[in-house]
Structure 1
Amino acid sequence: MSTVKLRPIDEQLLPRLLDVAVAGADPAEVMPPVPGPPGWTPERRAAFTDYYRSMVGSSYAITADDEIIGATRLTPVEAPGAAELDIWLARSARGSGHSVEALHLLIEEARSKGTTALIAETHAGNPAAVGALRTLGAKLWEDTESGAIHATLRVGDSIEHGIGR
């Protein structure tokens, strides 16, 4: 198994992360929607860079054996002690267990920042994300009308239940 690590995204890492996203992910998987034709247009590339630049300090590149394979982030939300988590992996890294490893590391990072609960949202059509959240012990519920899957993970409970590292 590869050694998975999180590296804070900075100006030096950002162009490499963009290259990984362009080569291995759809824009909708890695950033908010940008109007225009599909694909990695120059506008989407610029929006990707702006989006991740705006989250310096809360976003991390995911590496496996020192190669960038995706990114994750923690975004504080209005609820005290809570943060939203988000993660994406390049297609070539999917299905390898790297997302669960990266999320374990992100949980440790969240705990070190005083976060007590993580929230996430995915879709019923993304069984890998649903499975990763289940593996971590998240409570899941589905909005049957939209197919959205909402998840909550109590960070303080993760070590007690053998989920954390």
Structure 2
Amino acid sequence: MNGIFLAILGAAIATVLAGIGSAKGVGSAAQTAMGVLSEDSSMFGKMLVLTLLPGTQGLYGFIVGFLILVSSGILNGSTDVTFAQGLAYAGASLAIGFGGLFSGIAQGKAAVSGIAMTSKDEKNFSKGMVSVTLVEIYALLAFIVSLLVVIQIPNMAI
């Protein structure tokens, strides 16, 4: 097993796991929002915002995956990725991969509750937004950890 394979595996882990979390979160929120919109289409904007928020994890995972491919030189055709660097890239991907997976699903659940609360009284929209956004903090922390590690790997003597 060489470093290039591990770096590509890391890019895949970051992208796929965070993407699964977002897909599940957005899917759950969208199902609930469609039910609300079938009764009151004037709430489209509020439903859209609450539905979109769990999608950020997938974006964070994609950014980390892309940066792994750029940082390792794979996109430029480089084959100079050492085994240790590849392992470091794979390790760096785990934070946003698993952080995105679990926070995306949790944020989707929070969004479903926010949508249900808003559907009963539109004045509750901001309360729902705050609750949904609180989950985002953990996705951001995972993203930052992965990002900081990926940026430093080319400078490490490994």
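Only the coordinates and a few stated rules stand behind these numbers; no lab work does. Note that this is a predicted model, so its numbers are computed, not measured. Cβ atoms are built from the backbone, for glycine too; each structure is taken alone.
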Seminar exercise, completed: Matching 2.5 (distance in nm of label points 7 Å out along Cα→Cβ at positions 33 and 49, computed) against labels 1, 2 points to structure 1
Problem set entry | At a computed 20 (relative contact order in percent (Cα under 8 Å, 6 or more apart)), which of 1, 2 | 1
Problem set entry | FRET efficiency 1/(1 + (r/R0)^6) of positions 17 and 41 (r between Cβ atoms, R0 = 35 Å, to 0.05) derived as 1.00 - corresponding label from 1, 2 | 1
For this session: Taking -29000 as the value of helix-only ellipticity at 222 nm (-39500 (n - 2.57) for each DSSP H run of 4 or more, over all residues; to 500) derived from one of the structures shown (1, 2), identify that structure.
Result: 2
Exercise. If semi-axes √(5λ) of the Cα gyration tensor in Å, for residues 97-144 alone is computed to be 24, 10, 4, which of 1, 2 is the source?
Worked result: 2
Problem set entry | Label whose coordinates, when mean count of other Cβ atoms within 10 Å over residues 9-16 is calculated, return 13.8 (choices 1, 2) | 1
Exercise. Can you tell which of 1, 2 yields 16.5 when mean count of other Cβ atoms within 10 Å over residues 25-32 is derived from it?
Worked result: 1
Problem set entry | Kirkwood radius over Cα pairs in Å, for residues 65-104 alone - highest-scoring structure of 1, 2 | 1
